[in-house]
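Read the figures in this text as sums done on the coordinates, not as results from a lab. It should be emphasised that the depicted structure is a prediction, and the values quoted were computed from it without experimental measurement. Cβ atoms are built from the backbone, for glycine too; each structure is taken alone.
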Structure 1
Amino acid sequence: MLFEIRDEKGNVYNKVEHPAVVFDKDCGTLLKIGSREKMLAYFNETNDKYRAKGLDDMADNLYYMELPKDQDEIDRVFHNTGYIKRLYEKSFPHQRNAQ
């Protein structure tokens, strides 16, 4: 099944089988959304660039997460600023206290 990455007007930017995101888990800023493979590549590339520049704090806040295979949830992540942080905290509640 393919899931759509679409705006609030219904314009489709991408269709993916395995939706995933890269985001800043400290502030909840969504950096990129798309297919699992492309998001893993983006995460690794960005993480490496941050670390090469000595930006270890930024690299530590960078997070990759696979999204639920639920179109409504994918829409909420893409449309609502900060929603990914709430979804992350709901999915991994033990991580909140580990920081």
Structure 2
Amino acid sequence: MMPHDALRFTRWVAGFSIVTVIVGLILAVYVLQSPTSSPVNISGVLALSVLWLTNLITLLLNAVYWFIRRWPKWLLVTIVVQAAVTVMGLLPLV
């Protein structure tokens, strides 16, 4: 991959990461606000699931970005925090 191709690719990856966060938040709010016909209210669990999936996708995109560019340094801290939150979200399944 040529340097200018890598730069262009990482810009797209960063853009997709930002768009994923925005769409995930909008979808989580929509799930919380949508009326349910079920006697059990599971909208909170669904909203948390949407946020967990959003975090997982942005974690992968941020990891790809950092792997290619190795910059900025604070992104590595963000990836570690996102990975910890992702693992914590999986703990109830165990």
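Ranked on distance in nm of label points 7 Å out along Cα→Cβ at positions 40 and 56, which label among 1, 2 comes first with the largest value?
Values: 1: 2.7; 2: 2.1.
For this comparison of distance in nm of label points 7 Å out along Cα→Cβ at positions 40 and 56, the top structure is 1.
For Cα Rg over 2.2 N^0.38 Å, the calculated result is 1.31, so let me know which of 1, 2 that is. Provide the component values of the computation, followed by the final result.
Working: 1: 1.08; 2: 1.31.
Traced to structure 2.
Given 14.1 as the derived value for mean count of other Cβ atoms within 10 Å over residues 8-15, which of the supplied structures 1, 2 does it correspond to? Intermediate results must be reported in sequence, preceding the final value.
Details: 1: 9.6; 2: 14.1.
Traced to structure 2.
The value -28500 for helix-only ellipticity at 222 nm (-39500 (n - 2.57) for each DSSP H run of 4 or more, over all residues; to 500) was derived from one model only; which of 1, 2 is it? Show your work: numbers first, answer last.
On the way: 1: -13000; 2: -28500.
Structure 2 accounts for this read-out.
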